[in-house]
Structure P
Amino acid sequence: MVYRFSHKTYRRPLSKPLRTAHGWWAKREGIIVRLEDEHGRVGFGEIAPIPWFGTETLAEAEETCRKLGDSVDAGVLDAVPESQGCVRFALAQARTHQETTTALLRVPVAALLPAGREALALLPVKLAGGFLAFKWKVGVEPVDDELGLLDDLLAGLPAHATLRLDANGGWTPREAGRWLARCADRPVEFVEQPVAPAEEDAMLGLAGDYPVKLALDESVAGLAAVRRWQGLGWTGVFVIKPALTGPLPGLADWILATKADVVFSSAIETALGRSAILQAVLSQPLTKRALGFGTGGIFGDRLWDGPIIGPVADASCIGPNPGEALWNALS
């Protein structure tokens, strides 16, 4: 099969910048790809890299797209290396003619709480909206300040709700130990990426020393890294951003084969990438945990955000394929 190939770059400001241990994230940059097969069928896919997670950069993804040319054989598409998981995700998405169906699962969604004291103001709003799972960005302010905020957050959390902490690798091993000691007798679902990806021995040590469940995120940007951590004996949670890991069928096959404990999380992709991810995730039971897609109207534009996801994800969260509309919106 030979395809006609083209691509366009997008740069979209976030409606409200995200504050993480990596700093402020104010805009999303990526690429929309278009493939047309020999029968005239057209598909679109999204490349949404996050270089500080260890993915390819936007420049590297653009170079790959330029090298593919205007006409490309299926074998060339298949040969894009695994190290370019974001490009592989988009190309596989564009080759799949997504058909939304109402026969999908219903899976709870975790709401994203901002770093710092803002989380205290947003928590009751999200509770009133029906959310029962929450993810709080930590590792941003001094440890003592955030530990005090943790007490306040947990005091406002109903007994049937859950809280995840995401440090984005921002703690030292000593700081992580303080947090895990404090969380040991608290209703914390898991602590995500407490130390930097390079601190592998510390991560394994912390997982063995404390009863709190730990999760890998930045450490596992691609499936190759996931498999390596499995080889190291990791039994905690894998936070997977499908837009970074490559073709969705391969990701699903790995989960079903290994029975891994997985959380699916947003890479702040647009409605295009998210629609394909939700279609795959809601089509079969791949996780027992709430989805990390409660980001709200992150772009402040319905075209780019797609349907707003509430406390439960189902077929209504996918909507019509937005590929052509997004493509036409770009110059």
Structure Q
Amino acid sequence: MTKTVSPSSAAEHPVIDWDRFAALIADNHRFVLVSHIRPDCDALGSELGMAAILESLGKQVRIVNGQETPPNLRFIDPQKKIRTIHVDLTPDDLSDTDCFMILDTSARVQLGPMADVLAASPAKKIIFDHHLSTDELNAEAFKRTTAEATGVLVVEAADALGVPLTVGMAFPLFCAIATDTGWFRFSSVSAETYEVVARLVRAGAIPAQIYRELYERESLGRIRLKGRVFSRIELNLQSRLAYTYILRDDFAETGALPSDTEDLVNGALEIEGTEFAVIFIEQMTGGFKISFRSRCDVACNEVAAQFNGGGHRAAAGAFVRGDFATVRADVLRAVRAALTAGSAVP
């Protein structure tokens, strides 16, 4: 079960022990990098950036995820380094691994079929992440929950290991940081964020090219799905709360892919006066993926934790089984309670 780390627990990882991290890298040779299912750019970019760093040190590196890279994000991996378990290789193919490095998640439940691979392996396990939420992975954690993206920590890892940044690292890491900061518009962005991305630009990342790949290649299906999602937005609590939904039939009817749902919840948060947004996305195998976004004092990760989910204060998610009416009622009840500090809502 996923749990949310309390502020006091999160403070256990205010800084990363880079000496210990470097020692583990030195002591191991064959690495497998893995991240969460439904991988986003921070997951994929951090994996690719870390792989390039480790390869520059002479390590053998494979990237193996539990789900395939979404079509709209495949541009980030032109050399097709990212593999998928049970599609490109089997668990037996990973039996010689010395160390599994889990990036951009601290939760076993988010690894999909790779969770069983890690559980069965005697290899060393390392977590490299910036999220609060966690569950039992029996791994040594290298985390800083105040970091705006795991990609930022990967840049710091390069520095700690004495590896100069190259264009092969800079391109995916810029993608990782740019997306997890909403193209540098989220409150997590600081002067230090721009200093990091300036280094990546000097190393060869081209922001205009990356922006085009990320935001100017919309499919017709996603555009149609976006229109449907926005037309369903409902407001509560004097417009403080906005929510919308996607059902399974919407994909076939619009021609959209499940990966086309990425960041659609942010559109609901753009409404004037809205402080908290929720989107319900019905999954092909049943149940609903819930995404939460906040620009107020209500922490998304605390709401998500009530449904065994997690994430960040401003953005989090959960998965809930049940029919739409029940799931929607339960989740919205929790959100309304948080927004009204527990007062009754008509």
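Here, each number is a calculation from the coordinates, and none is a lab measurement. On a predicted model such as this, the values are computed, not experimentally measured, just so you know. Cβ atoms are built from the backbone, for glycine too; each structure is taken alone.
Comparing structures P, Q by FRET efficiency 1/(1 + (r/R0)^6) of positions 105 and 209 (r between Cβ atoms, R0 = 30 Å, to 0.05), which one has the largest value? Spell out each step's value before the answer.
Values: P: 0.25; Q: 0.60.
Biggest value here belongs to Q.
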- Assign the value 15, calculated as relative contact order in percent (Cα under 8 Å, 6 or more apart), to the correct structure from P, Q. Q
- Item | Structure with the greatest value (metric mean projected area of the Cα convex hull in nm², for residues 201-256 alone, set P, Q) | Q
- Out of P, Q, choose the structure whose coordinates give Rg/Rh (Cα atoms, Kirkwood Rh), for residues 177-272 alone equal to 0.98 when calculated. P
- Structure (P, Q) behind the derived value 17.1 of mean projected area of the Cα convex hull in nm²: Q
